[in-house]
Structures are given as structure tokens and as C-alpha cells.
Structure I
């Protein structure tokens, strides 16, 4: 069902006071769909829908709501309702919610949470932003490695409903140090009297991260090993939480969005586009636009320096945009692939000369193909229009194009690597940055060949 259609149906039910039918509809719906529908309603209807939600799903729906809607609900519900809501939420969802809402909402929520929950939330809020500790949850399945399979399954039966995931269970020693993990499938098929330590994946196979590890590194580990959850340990290797696949997907989305913004030379923003003010959008863009505008002065100066010679040889000026665009496009193609490879770990700094050698061969083949096609294009135009552009000009343009493509691809693979060496984000060396540099270099090559072969 379309989201807009669903909103209309729910609003009609509210207007007609068909609360029983609406409550039944909400019971059958997915919590994500409910949250999306609520975000399309006004504040009054959002609150009415939330109050009609079954108690076992209200916390889940709340966690999927936009922070603005969450704030509206928190301001409207009673203290007892707020306390129940916070206690029913998974801890990582509660922390994510508190990181997004205004300070007054945070104060209200913490004031009505139990002392234990409040202490846990405050502890999580102290972890560095974008660290493994800041996105983990403590609602995990774990038990001592001295347990038998029967004991472990009995424990799961008692606690599974309160855990965020039980697909993988974690094993600890008597000091709560992480010593292994065991898939639920293996646990179920093993005999009751088997010791957990005998069937768990031990240190040799155990993948874990530290609370202070960067969230992007966690996502890379989960992607590499196809993990549904990643255990998090402290400096003493004590198990303190897990990071589940839903949070890992969110991290991947955030990091990809950030890379796209940097590649377009935009200041990364965590706010949604429609909720970001005009002045903030301007501030995020204007600095690099000014830098690129000033840097384009060099390109203008190069053209101005050859202005008289351009006027003396027919056809040279008309080819400048094509040459600059081709060089910029070639450089952007290469930089995009290299930046992506660096982000995924497929390309390392030690691979620079391998990458360079490959891109040089690609550049030669691309450059020659483009040059042949351009020669045919220019010859056809001369034949149709009867222009007086000479074959010498054809040769200069095509030769400059081959060299421009080679230089562009060399720059496109080198600058991201250089950024990596300087511990900068390689995404900065993309798009407009590459284009600006390649434009200037392409013009210098072009005019150099014109001087050499056309005797300007």
C-alpha cells in the first residue's frame, strides 16, 4: 500500500472515531510502515496514533520516528508513559534518540528514567562520537563458557525476548572476558550435556572490536566477515556490548553519504536536506565554491596569455571546451574508482605503482580512441561547413587530447593516494578539485603543442 494512501485511510478512521478498527489495523502493520505514515501527519494525529499503538510495539515505532516527531510525542505524553517508553526501548535506540533531540527533551527523559537506565544512558553518551561504543547495545545473548548446551538454551528461553538479537551468542569466562561465540543453529543441534567451550568459536575465529574503534572500521569488519552482529570489548577484553546489523547498515549509509558530499566538495551535514536551512546549506557550499572560483583564475590567465595566437590560428579556440571537458571527465572516472577502492580496502597505498601502470595503459587506449574519433569528427565538420581549419590543427588537437587524458588519469589516481598518505579523506580529491587541476594542465599541454607544431 502506498504511504500516502495509508495516511489518508488512517486519518479518515481518526476523523470517523473508528478507533477499534484503526487499532486492529495498527496491530497488523509493520512498525516501520507505521512510523513512516505518522511522519506524514500533523502533530495531533501523530499523538493519537501513538496512543493507539499496542504496548509491545510502541517503543519499536518510536525508535523509527524522526527526531522532530519524537520530541512532539515526548512533550505530550505523561511521565509514567515516558518512563515505560524509555524502559521498553533498546538501549542503543534510546541513545540515538537522545543524541538527536534538544537538551530540554534529554533532561525530561533522563529525569523519568530509572537510575539504572539513566546511568547506562549517561555512560553511552560519554563514548566518543562515531565510535563503536556510541552505537553498540548491551541487549545481547551471552553466558559463561562453563555452561552446558541445556543451561544455555534454558537461559535463552528466559531472556531472549529482551535481547536485540540471539542469532549469535557470546561466551565469557569467569571475569566476563570474551572467549568465544556460538551460532544459535549450532547450539540447537548440539546435545544437552555438551559444554559450550567445546563447541564455540574460540580466539582463533573470534572477531571483535574495541569500544573506541571508529564506526567505519566496524562496518568494514562486518562487511568483510558477513557478520550479523559484532561484539564490542573494553581494553581488558571484557564483553560490554554488540553492534547489530541494522546499526551497521546505518553507519554504511552515513559514511557513503559523507563521501558523496566530500566528493562534491560539500561540507558534510547530518541533517536531512528538507530540514536544513538556506543559510546552513549556503555555508556548507560557499567555501569550496570560492576556492574553485579563485583557482579558475589560473585557467583564465593561461587562455589570456595565448589570446593573440588563438586569434591567428583558426579552429584552436573552438576546441578548448572539448579538450578541458574530456580531460576533466577522464580524471573524474579514475579518481572515483580509486576513492571507492581505498574506502573498501581493495586498494592499498603499496599498490600505487600497480594502479598507476594500469591507469596509464587505460589512458593510452582511451586517448587514442578519442583522438581517432575526434579527428573524424573535425574532418566531417570541415567537409560540411567548408571551414579553413588545417590538418595541422587537427593533429595538434588530437595529440593534445591523448596527452591530456594520460595526464588526467595520472592525476586522478595519484591525488587520492596522496590524500591518504597525508591522512586526509581521499574523497576530497575528486570531482571539482580534479577538474580544476586537469583543466589548467590540459591547456598548458594544448598551447605547448600549438606553439611547437603550428609555429604561432
Structure II
């Protein structure tokens, strides 16, 4: 029997635009905060990396706490939409503050300012926005194919947002005179755009009634679940653990690789313009893959098998990529990165659907719906993984004796940039492949549902 459909094209596009808005913040911070701090403010990369790591450890705890708060939320707008709406205002304000570090205060004060702003952005406002947004996948439809489609539209929105931020950030900074004023003005522009688009996204969808989500099961007891019990249930779900590690590794890889990319193209290739070109090619390839993802899932009926196959190919492509990265063949790297993106984009298009499956697994085995808490793995993985990536980037730059005042870097530093940009992704991709071998949540859920139906009959 064909599954009931809940969403039209407007709902799907509107939902996807939410990640466009998110990338006005995340894209600018993840790709440009390090080079802004080192090359404009004059802060030390190693110290920045350490501060980011400390911040992310705090941030990781807040994800699960907020997931629990979201599960307890009951409003006329639903659980997730109010949080998604109002938290973005904080995102917009703190993004501007982060790229407006005063140059007149002392060096120590600058580090404190950065740490507070960075932590507020990630541990409070972005956490609330991202978890609420991710949880909508489970809250506005029960159709498994629509959930995959939502993941596709989401990552198309994310990709478009990332393209704009990657290609226009440095252009806008220069247009507005460079320096601190250029960075601050650019941050204001992205913050306003993100605020408008996020608001549109919130009102483009509606959450399903709770009785439909729970299939008529009384959930009054669910509301009373405390933080410690929630944490226990989450950690007992092996699929939640695998997905958290998977997302963390992916964003760790992206944090290191993309964080190093802009330095690599400036100092190893002598042309920062290749960075924007690479992101553009990557984005086109990703959109192609994301559009195909729902059809592939429908045909093969297994998100795990599709991702496993794509990441095996991705591993081979990344090994080839290293060869050209060592010889600094920027034009080849730009084109080849399209294949890199095409063969890993299914993660983005299907991840939310896998988390929904993990949430369903918890419901099928415990009778409790913890959608908000379950989606904390996306925010936790993204931010802690990205934070670890940024921290590692800072430490490796410091270890390689990166000099922001130098026109050219030492041979050792150039080699380190190559390793960060192209070498580390190979190692992490191999681990991701191993995880997908064990990620059989879809198969297990089908078995559990069949057993439940047989028991009722």
C-alpha cells in the first residue's frame, strides 16, 4: 500500500530554504572566521583552535539539553517552529558581533570577546535553530520518501547558501574597504538575508497533530521524561550513537579540509579565486546528486546501501585527489572536487531520514517519541565535528609555523596545508565507510513493525 503524502512542492522548497538561512551563519563562520581572526585581527591560530575546542565541548552538552526542552514544548505553532523562528534573531545579532571584534581593546580581551560570542552563537542560538529545524523532518510528515525528499531540498538550500557565502564573502569584504569594517558590513548583509529567509521557511510548513505522530498512543508520560532518562534512552540506541559519530566525522573532515582550503589556494596555488570556483563546482555536483537521491532510495529501498556505495567511490576519488593536490594543480582540483562532492552528497540528502528511522527505532522499542532529542545528533555532530575541525586546523597551522604576515609560507607549512586539505579527508572517509557497513536501522525497523503488526493480528 502506498504511503500517505503530507507535503506539496511549496512545503518542500520552503523547508529547504531553512538551511539556506542557516548557512548564512554556519557557512560564514566555518569558512572564514579563522582567516578573519588571523589575517585581519592578528590573533594566534593555535590559541583560536583551543578556544574553539573548549567552546564546542560546552556546545555539545547544550544540544542534548535543548533536544529535551524541545520534546517538552507544546504551543499552537507546534514543538519546533517557535524555536526555529525566534532563535534566528540571536543568530543574526551574534554573527555580526563575531565579525566585529574591537581592535581598540587589549589582546586578552579580544580572545575573551571571541570566546563569548562564538559560544553564544553555537551553544545557544544555532543549537536551538538547527535542532528545531532538523526535528521538523519527523514532525511534518510520516512518509519515508518525503523525509528523504526533505533532506534533498534541505541540502540544496544549504548548498546554494554555501555557494553564495563562499563566492561573495571576500568580494563583499573588499568592496566595503576590507579590514574590520568590510567584515562587519558583510556579516550584517548575510544576517539580514538569513533572518528573512528563515522566517519564510518557518511559515511554509505545519507540524502534524501529536496524536497522528504517535499513532494514537498516549504520550502524556513522555512529557515527563527528564534529562537523565532522555540521555539514557539516546545512548542505549546504537543507531543514535552511530549517526552521531558519522555526522561528527563528516563535519570534522569538512572543518579541517574547508578551513585549510582557503589557505591552500592562497599560499600553495597563489590564487584565492580557486576557492570560490571549487565551492561552485562542488555545489552543482551536490545538487545533481541530491536531486537523484530520493529516486535512488525509492529504487534500492535502502539508504544504507546507497551511501555505502557512494562513499566507497568517494574514497577512491579522494585518493586520486591527493596526487593533484601535492603538485598544486588548482584547475584540476576544482574540476575533480565535483566528483568528490557528487559521491558524498547522498549523506546530506538522506541523513535526516536516517535520524527519523533512529527515532522510530526508539519509539518501536521503548514506546517513547524523542524526536527533538534524537535530532540533537545532527547539531552535536555538525558543531562539535566542525569545531574539532577548526581547532585541529588552528593547531596544525601553529605546528607548521604559519605566518600571517608572510607573502609565502615555508615548505613545511605548504605540505601541512596539502595534508589538511586533501590527506585527512581520505582517512576519515575510510572510517565513514566502515560505519555504514553496520548501519542497518531500516532493516531492523521493518522487522519490528512486522512483529508489531503480527501481534495485533
Structure III
């Protein structure tokens, strides 16, 4: 498999309680969250007597758009998951939701994030006789819940979560409850909605929109919400922390139509582009986005700079990220499968190419070459965030330091490697301005931004 040259979020989660056609609504919610994970999808339902589950590799529509599959998922309560693996192999047994029969009843868990002490806890539990069925860090939570000596599920869960470190949002289905949890820093997102009296939990508001649910609020950092027939209970059992949500939800991960902090993600990304234009005044003929991730920022850049916006690249949406390149002779065409140059916008033009981020730089290099081959006079590459100099350990698939181009090279060296006329990034201060802040609070940052700063909130 080709190494990705984009940041990839681990997972999306969804849950619904006391709803007719719960499995269908969960399928729709997972469709809306497909961008968060494309390796596998799963749904577990509870019909009042039994838990029912279907999990499969591939896209949601490959499995759950079939009536015979939905018929295997009766019940009015459901939890669903789309997966991209950062912790645990991409194999069937790691597809979530994970399920366990506990002494207190069934327990189905969908997890978005990453536990940084999962291996340590796993080794400890195995040494005491625990048997793990998967390589996913999510099973660590299940094992800790199962081993807790507390009487009630909510207390068992709190007991377990006080032992883990990392970023997580959880949606859990039991015999009588739908439970939502967000880590003490609120790094990974989780929202609450309602549809026809049925409560919904999801990673993003776009999953609420697709089923016609009304957004109520974000789950708070360090909050556990317990949904039952009697309503909602909110608990804040963890040590109080200042919220630090992942800044990449606004820069890259979340769908543009999702709402965060009262604004659409699209609005933030346009602001990033506007700020990039304010900081970097380059004379050019056209502004061209790298599709699809750079479109919003490119629009903002074009409008602010008064340079025409053009679709100088055309993207095919029918190429999966695991496309097999069978021979070395074919390898060079990998980027062309996803992007082709619209030469009418490029030939004899000075081009400003806008993207959301650079990880390894390999894809950028190939795209830039294609644009020059199409006859561009100059190619200036603008990035709508600061350089990514540090890897992530909280659920974002990033390479280590040695593969991060910005960690190993200065600006001039990166420009030479990629082959551009010039390369420019949005400043950290400009990024925070685009997010609606005057500046970054150095003592207590408003976001989890360690990929830019090395300031890891959880050690």
C-alpha cells in the first residue's frame, strides 16, 4: 500500500437511542461520516433481548445499503463506527463497534481516537491472565470495564477511563443505555442531537443533518452523558482540564458543512485562505486549489488577493486510497489517477497552488511537476496552516519525524524538493486569527496544536 501524503483521521462514531429503523438511521449517519474512516464499518443494535452486529471491511455502502444486511440489525437502539486504523491492524476482528458480554450485560463500544498508554495497560492485563481478541486499543477499555469491581456500568466505565491516557470520544450501547464520552481535553469531537424524541450522538453535525436530527450541543470535554428511557444524565467525573480540541478538525478533518463553535467548517477554512493572502502577497495570474482539501482556502485566498480562482486540477472521485500499483512502470501514474491538469487554466500562467497541509511532500511534488508540464510559467505553493513538524499520537495517522518534510528541512530546502518557484505557509498566529482568536495563548493554548508546536497536552 502506498504511504499516504495526507493526514488521516482515525474514526467516526454514531449512536441513536429509542428510534424506529435505528439501523437505517445509523447507516445514513455513517455515510455522512465516511470521510473519517474508509477501511471498515460496523453497526451493533439491541432489540430488547439480543445484541446484533454486522462488521465489514470497506465503505459503508458496500455492506449496509443491502436490505438483507439491515434485516440482521433489528432494534430501536444502535451504535455505529467507520474506521481508519492508526492503532491496530486493518483486519476484520478490529472493526468496531467492539462487543463484550459482561456480568452487567452487553457492552458495544465505538471509539474515535488513540490511547497512548494502551500497550502498557495491555501488557499488564495479559500478565494477569487477560485474553485479548483484537489488536485495537479500544479493547483495552472493554477489558478494564470487565475487570472493574464496581457494581454499575457507569461506575465500571469511569473506573476504566481513569486509567487510560489519550484522546477519545466513545459511543457505547448497553442493554438499557446509550452512553457518550469525551476525553478530559476534548481533543476528539462528539455532538448530541435529537430526532423525533430520539437522542443521537455523532462525531460531527453533518451526521445529524443527513437524518434530519436537530443539533442540541457538543458533549463537553471530560463529560459522560447517559441516555435512557428517562432522559439524559450528565456526569463530569474526571479531573478538570481546560478544553483543547484538535485544531485539525477545523483545518482538515471535519466535513465543510459541519458546524463547530457556531460556524461551518467551510467558514474557518475560507478564513485560513484569506489570512494566507494577507501574509503572502504574490503576483500571479490564477489561484488553483489542490482538490478537494484546498478548495475552501483557495477561495478565501482568491477573494482576498483579487486573483482569479480556477479549477486548474480535475479530480477523479473513483480511485480508492488503497489502489494497487502492480509494477514500477505504472507507479509514476499514481497521482494522475486522482488528479489531472486542466491546461486551459495553466498554460503560460503564473499559478498559486493552495493546499491545506503538507506531510511528506511526495504528492505535492508530483502535482507541481504536472502543472509545470502543462505549461505553467511559475508555481507558487501556499499552505493554509503552519508547517507540520511533529507527529501525532492522539488518533491522527502521521509519520514519524524522519518522514515529515517540514521536520527535516527549512523552507528553501522544502521548496527545492517539491520543485516550486516559491513555498509559503500560514503562520501560527494567522491560523489562530482565522479561528477567531487574536493570538495563541502560550500558557494555555486554545487548541491541541502539537503538530505545529510540539506542545503535547498529554504526555
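A short reminder: the numbers here are calculations on the coordinates, not readings from a lab. Quick caveat, the model's predicted, so the values are computed rather than measured. Cβ atoms are built from the backbone, for glycine too; each structure is taken alone.
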Self-check item: Rg and Dmax of the Cα atoms in Å, for residues 184-231 alone derived as 18.6, 51 - corresponding label from I, II, III
Solution: II
Quiz item: One of I, II, III was used to calculate helix-only ellipticity at 222 nm (-39500 (n - 2.57) for each DSSP H run of 4 or more, over all residues; to 500), giving -21500; which?
Solution: I
Quiz prompt | With distance in nm of label points 7 Å out along Cα→Cβ at positions 80 and 144 derived as 1.9, matching label from I, II, III | solution = II
